[in-house]
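The numbers here are math on the coordinates, done by the rules we state, and not lab data. All values reported here derive from a predicted model rather than from experimental measurement. Cβ atoms are built from the backbone, for glycine too; each structure is taken alone.
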Structure P
Amino acid sequence: MKIDIKEEILTCLGPALSVVPKATLLTTVETKDYILETLQLDLNQLESVPAYFAYPKRALDKPCPLVLFNHSHGGNFERGKEELINSSDYLQPTSFLQTLTTEGYSVGVIDMWGFGERRGKKESELFKEFLLQGQTLWGMRIYDNQQFLTYLLTRPEVDRKRVATMGMSMGGLMSWWLAALDERIQVVVDLAGQAAYETLIAERQLDRHGFYYYVPGILRHLTTFDIQQLIVPRARLSLVGRHDGLCPTAGVQALAEQLTQSYQKQHANDQWACHLLTGGHQETKEMRELWKQFLRKHL
């Protein structure tokens with residue numbers, strides 16, 4: 001029996017608790033280059049979601065491409081969406097906010113479950129609570145980001161036909177998962193997020209990632225490649241440090257070979273690139289320049 005890959009993924013992630021997204025504007029900060037809004041959003045049936053949305057001033061006259069930014073984990077539950085404004089120590093010092101708006105993109109980010117202003121319950125508690133209710137923490141984080149995207153696409157400052165998502169580490173994992181499940185995303189950039197479940201098992205590296213990322217039954221009928229193949233032939237750039245222990249090289253290379261073949265079959269060779277670069281679990285200067293060039297070309 002042929003498996004519907006997307007349906008199988010959604011079954012494993014658990015049911016969404018979605019509503020019609022609504023936003024309350026809390027504050028607006030205007031600089032010479034961009035406008036930054038602080039929002040409180042209704043995205044699910046359980047709790048409101050803090051967010052930032054920023055756009056270049058030129059977006060007031062003409063909609064700009066959108067980048068949905070996904071913050072990293074790093075065990076720093078205080079940071080969350082603040083990573084857009086103030087870089088974590090494993091990112092380049094110039095913030096994603098400054099870089100993306102200077103490049104001409106609008107950008108949005110939420111505090112994912114358990115981070116930033118959504119602290120209060122530990123990640124382990126959230127994981128167990130959702131599991132008992134037939135849901136998953138990873139699924140709930142994905143659904144919130146999809147709901148946020150639905151809201152962002154109603155904004156007049158956003159060009160609905162030019163949408164990307166990107167992030168580092170957990171944010172990189174989130175980026176390719178979102179792109180796999182949501183065809184509204186045309187471009188995806190994942191930094192330090194190319195982790196193959198099968199290689200983590202084979203090399204006994206499962207504990208390098210938080211348990212939030214482990215979805216019950218996901219490997220029963222699927223592989224990591226099956227999930228990522230849903231992105232083909234849309235544009236994707238994957239950047240990984242050679243010494244990144246969270247993304248074992250064997251898995252990065254195996255996925256790269258499989259995905260290269262898939263893109264070739266779709267005659268979309270120039271839409272896909274994977275680079276193993278100098279460094280570890282970090283965003284290097286080289287990575288920053290590569291993803292900027294990729295977005296300029298594809299977004």
Structure Q
Amino acid sequence: MDNHQQPTLADISTLLQEQGYITDTSVSMSLFLSLQLSKPLLIEGPAGVGKTEIAKVMARALQTDLIRLQCYEGLDATHALYEWNYQRQLLHLKMVENQPQSVDEKEQTIFSDSFLMKRPLLQAITHHRKPVLLIDEVDRSDEEFESFLLEVLSDWQITIPETGTIKATHIPQVILTSNRIRELSEALRRRCLYLYIGYPDFEKEYLIVRNKVPGIDARLGEQICRFMQQLRTLKLEKTPGVAETLDWALALSALHIDHLDKNIVEQTLGVVLKDWHDTRQVQMSLSELMEKTGIHSKLDSL
């Protein structure tokens with residue numbers, strides 16, 4: 001597709017499928033409307049269900065660059081926008097200290113692009129073509145940064161005191177993700193289109209496993225997905241997502257396993273569970289879990 005041509009809804013669905021993303025109409029529609037309306041798309045849902053992957057696939061599908069801002073507690077405008085390379089500036093001043101330049105001339109030299117370290121937001125604003133800007137896990141940042149981010153998303157311009165105001169020549173396609181660690185402001189939500197992605201049902205998860213781990217034994221893939229579906233019914237500290245399902249499928253496939261049994265599950269639980277309370281809970285109820293999954297009855301009939 002010509003990356004200057006706006007994709008249709010059918011194009012979006014096809015592009016996502018071609019990139020190996022198992023999707024549904026709600027995802028395709030949300031991405032299409034985000035592109036049509038030039039509005040940010042806020043994607044919420046539990047960890048490991050493919051929120052970040054949507055931005056990566058979108059960038060590949062649109063044949064453009066992905067610029068990622070990973071949010072965290074304490075993130076401020078400096079780390080999101082730009083920083084001056086003070087060490088290079090000092091070195092340059094040392095090198096030209098004996099040259100016949102005025103103070104203003106030297107200052108103008110060191111506050112130029114060659115000494116400017118562009119962070120993700122400035123990279124996106126100054127990019128030579130329309131990029132996909134992924135603002136990942138925005139709920140991990142604090143409310144002050146969220147307010148700053150809202151201003152940037154509204155104006156798409158940044159003022160650098162030493163050089164002036166920079167306006168975006170190409171408005172980035174923005175995707176924000178949130179794991180709902182904290183509630184986002186109403187102002188940010190109103191600025192965005194919204195998409196919620198939950199844990200997939202069995203059929204969708206099985207398709208994802210077969211697509212991402214093509215060499216996996218069909219019976220093993222089915223058993224893994226049924227076990228994961230049952231596992232998510234427990235009250236766990238860190239419920240495993242699709243990412244853990246794929247890790248487990250890859251691990252078992254690499255071990256040339258063609259079916260699950262209790263010993264295999266016990267030995268590889270560390271691939272799926274990342275909290276010792278959860279591991280203990282599952283170990284204590286593993287026989288019941290496998291019975292509910294139906295793995296025993298299938299194996300006994302072989």
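Computing helix-only ellipticity at 222 nm (-39500 (n - 2.57) for each DSSP H run of 4 or more, over all residues; to 500) across structures P, Q gives -14500 for structure Q. Where does the value 2.9 come from, among P, Q, when distance in nm of label points 7 Å out along Cα→Cβ at positions 76 and 156 is the thing being computed? Working through the options, I get structure Q.
1.48 is what came out when Cα Rg over 2.2 N^0.38 Å, for residues 20-139 alone was calculated for one structure; which of P, Q is it?
Q
When relative contact order in percent (Cα under 8 Å, 6 or more apart) is worked out for each of P, Q, structure Q gives the greatest result.
Each of the structures P, Q was assessed by percent of Cα pairs over 34 Å apart; the largest value belongs to Q. Sorting P, Q by FRET efficiency 1/(1 + (r/R0)^6) of positions 84 and 244 (r between Cβ atoms, R0 = 30 Å, to 0.05) from high to low puts P first, with the largest value. Out of P, Q, which one gives 0.00 for FRET efficiency 1/(1 + (r/R0)^6) of positions 36 and 284 (r between Cβ atoms, R0 = 25 Å, to 0.05) as computed from the coordinates? The read-out comes from structure Q.
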